[in-house]
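What follows are several structures.
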Structure I
Amino acid sequence: MRKPAGLDHAQASAIGVNFVVAWLGTVDYAQLREGETIAVIGAGGGVGGAVTQIAKSLGCRVIGIDRHPVDASSPAGKRMHAFVPFDEHTVAGVRDLDGLSDGVDVVFDSVGGVAFEAALGVAKRRGRVVEISATGRRRVEFDLIDFYHNETQLLGADSAKLGVVESARLMQAIARGFDNGKFDPPVIAHRYTLAQGREAYEAVAQGTPGRVVIVP
């Protein structure tokens, strides 16, 4: 797989997992289309940021949702049309936005677990909800009658199931996005040598903003 134009090797190494699962859930599974609105739960994270970039490149309205405000100068922050805090008022906050009283077309929930009910709550009738994680708890509860009355489509996306050939197809499409200037390089917070591997994992565990890269 070639390195996308304009990225150094550290940046190129940091796009794979995040952008592949973002593309898989957004483009392949939810089939997000130009003119639709997507809510991204966990917009400040690696996957959420990738979803935001992909959705914006498709000509979609992007609503970012996170516990903390997303840096306005970050790749995700520059592409969001609105930000809603993740708390007990998230569903109302999204539906109070202009034109979204009925909800959004697609929800990409990169948090899952504790955010699952909110994800269902902001989806419009026949909206698509993509789940990739189960933060906080694996088992969730929701109102099944509301779910089927809303005709919600629930989709799980797991890029780990992809083989080399299918992953290459996605990576080629993603690389074209970087080549064409539609995607910004990931923010590299720290670069560590292989001997500093322990410190690198500690930085990740501490929630360092941006990507942490080990350079052999």
Structure II
Amino acid sequence: MQDWNEITMMNADALRKQMRMLAALDIIFSEEKWLRVHHYEAELQPGVAWGSINNGAGDHLHVLFTNSGTLIKGFDHESPLSPHAREDGEIYPGMYDEVPEVLMAVLRDQEETLDLEDVTFCLWQEGNDLPWKVGNWIQLAMAEEDKADARGGAEFLLGYLEKNPVDYVDWAKGYYDLPDLPLEAVAEVYEGKPVTVSLIKQLCPERDVAATLGELQQRGYAVEQT
């Protein structure tokens, strides 16, 4: 599992590639969209790609990729930083402070989809340059909350961005209740190779191959009809 420091060492290009790969694997393993944890849309709106994670337990992560920068916004429903855990029911103070307006504009435009008010941590990257930046909320949280709670569940949710094929296999076996999962086949997706009929059959023999290839192709993934 990746901790806060590891994930914030990824630049926007690496993070986008990671979210695309994870979403492709989830498409292969589940025909039911609501059961998938990792999602990716190449064009949420013109010039904006969107990666998301929804664990089905009330927690979610959204990543916006724009030409100007990238924003990560997460919500851990058990975090004391949640608006629902606060007496005033408001977003934690300073949560969106200093976020560039170009990124805030996308959040506001997609408020319903991106759950603008359900947030327990937020960080962003300008352009494709490290480091990631965090608003004023982190200083207040560090002063007011226990250290384990002060990051708003960031370690927990960013941990869904498994960093290598071995991590994904370990997670997918449990989540999709798989008795076995060929590491070599998962590694091919991580390497960005086109998804083939043979690869789908190796990963998920019961999956409708034509439907899987069709959805992957529709979403912009490289596929081969062989």
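If mean count of other Cβ atoms within 10 Å over residues 69-76 computes to 16.4, which of I, II did it come from? Source structure: I. Compute mean count of other Cβ atoms within 10 Å over residues 53-60 for each of I, II and report the one that scores greatest. Going through I, II one by one, mean count of other Cβ atoms within 10 Å over residues 53-60 is largest in I.
Work out the source of 1.7 here, i.e. which of I, II gives that when distance in nm of label points 7 Å out along Cα→Cβ at positions 13 and 189 is computed. This value belongs to structure I.
Bear in mind these aren't lab numbers, they're just calculated from the coordinates by the rules spelled out. What you are looking at is a predicted structure, and each value in this text was computed from that prediction instead of being measured. Cβ atoms are built from the backbone, for glycine too; each structure is taken alone.
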